[in-house]
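> Structures incoming, each one as structure tokens.
Taken together, the values in this text are just the output of simple stated rules run on the coordinates, not laboratory data. Everything numeric here is computed off the predicted structure, so don't read it as measured data. Cβ atoms are built from the backbone, for glycine too; each structure is taken alone.
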Structure I
Amino acid sequence: MTKSQQTNKPEGFASYAKYSALAIQAGIIIFAGTLGGFKLDSFLNIKFPVFTITLSLLSVFAAIWLLVREVIKKDKNK
């Protein structure tokens, strides 16, 4: 194994771990938004799931914003 291959291993693992954590965060944000909307619709006894739809869409946009912000931050650090 060459010296350049040895130095790439920790960097590759750190990048993999960082983006895996971002994917988990995005999933949790979307799950929490959807669950919150569902609970709010149930609590208010609304027949059409207005809050479920609204909060799930907002949470998807928030997760995408988080991912894009992190990718932009990584590009600026290069």
Structure II
Amino acid sequence: MRTNLGWAVLVSILCFLPLGLVAVVYGLRSRRALGAGDPGGARALGRVARRWVIGTLVVGVLIDAALVAVLALLGAFSS
């Protein structure tokens, strides 16, 4: 069963920390539910974690693209 905890930690570090931390919390809750013998709850929490991982990834990519666009408009990449 996938708790998506690893992906949550990865997008927290690489993309956008505030949303990534929410994904980490749900991943940890999913792992805890799995350890407590609740596979249905773990599956549901894992799906929530996956949604937060995807949202974090999208927001991180958009922020990075906006930053690159602003820097390009300011001439940071021209010689």
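> Between I, II, which one scores greatest on mean count of other Cβ atoms within 10 Å over residues 24-31?
Numbers: I: 14.6; II: 21.2.
Looking at the calculated values, the largest one is II.
> Out of I, II, which one gives -28000 for helix-only ellipticity at 222 nm (-39500 (n - 2.57) for each DSSP H run of 4 or more, over all residues; to 500) as computed from the coordinates?
Considering all the candidates, the number was obtained from II.
> If P(r) over Cα pairs in 5 Å bins from 0, in percent is computed to be 3, 19, 21, 15, 12, 9, 7, 5, 4, 3, 2, 0, 0, which of I, II is the source?
Working: I: 3, 15, 16, 15, 13, 10, 9, 6, 5, 4, 2, 1, 1; II: 3, 19, 21, 15, 12, 9, 7, 5, 4, 3, 2, 0, 0.
It was calculated from structure II.
> Another question, then. If relative contact order in percent (Cα under 8 Å, 6 or more apart) is calculated from each of I, II, which structure is the one that comes out at 33?
Working: I: 29; II: 33.
That value comes from structure II.
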